[in-house]
Structure 1
Amino acid sequence: MREDMDYGMFTDTGNALIHGIVAGARCKGLRWPEVLEMLDTVSRIDGYGEATDTEVRECVYSALEFKTAFYC
């Protein structure tokens, strides 16, 4: 896994999943609340509960270079 794909997930598979969300959000021009909802959905999948942990959210927010309010 490339170092820039580390989003704070516990596994390489989890980081790859989150990277897919980041890449898709960039392509579609999603806003932070939409991305946050996607992270919440992923966190409900068994084995990916950390998707809404602060570290993961901060990594995703930073990767997408958002400037809006972090806490919605």
Structure 2
Amino acid sequence: MANKSEHMPKIRLTPGFIADYCQVSRGTVLQWIKDSRLHAYSLPSGHYRVSKENFRDFLEEYNMPIEGSLFVS
């Protein structure tokens, strides 16, 4: 049986981190999440987190620069 943690995203990014990375406001990132452009999940506290993989997919889809060091395993 697989360990439960193997199915969890290894790196979870905050909307604030994504906003800094993309040079936009945190509100813009939250709108991307609400518009289903950026896949995120909500913690019990209501805060959002985005997996590294979903963030990379978002960057590729919208032709945004990808900093390689962020996505190195």
Structure 3
Amino acid sequence: MDAESLKRMLEEGLGALSVSVEIEGDRALVQIVAERFEGLSKVKRQQMVYKYLNEAIATGAIHAVTIQARAPSET
């Protein structure tokens, strides 16, 4: 899975206001701002993002992920 495909999936799936995805080897950095994260715990936010990463993780394409998920009020 390439960074641009993942970015589009997150934008569409979570209605994200902004998304940045960097993939370097088998490591990914995802920075995302979405209104849906408002009032949710960090764990719940990460679970929502992992939903879109599960296939890449299962195949081994991505091994390590750093997720920075924020609500608009936190930016």
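Where a number appears in this text, it was derived from the coordinates with a stated rule and is not lab data. Source: prediction; values computed, not measured.
With helix-only ellipticity at 222 nm (-39500 (n - 2.57) for each DSSP H run of 4 or more, over all residues; to 500) coming out at -13000, pick the structure among 1, 2, 3 it was computed from. It was calculated from structure 3. From 1, 2, 3, which structure was Cα extents along the principal axes in Å = 41, 30, 18 calculated on? This value belongs to structure 2.
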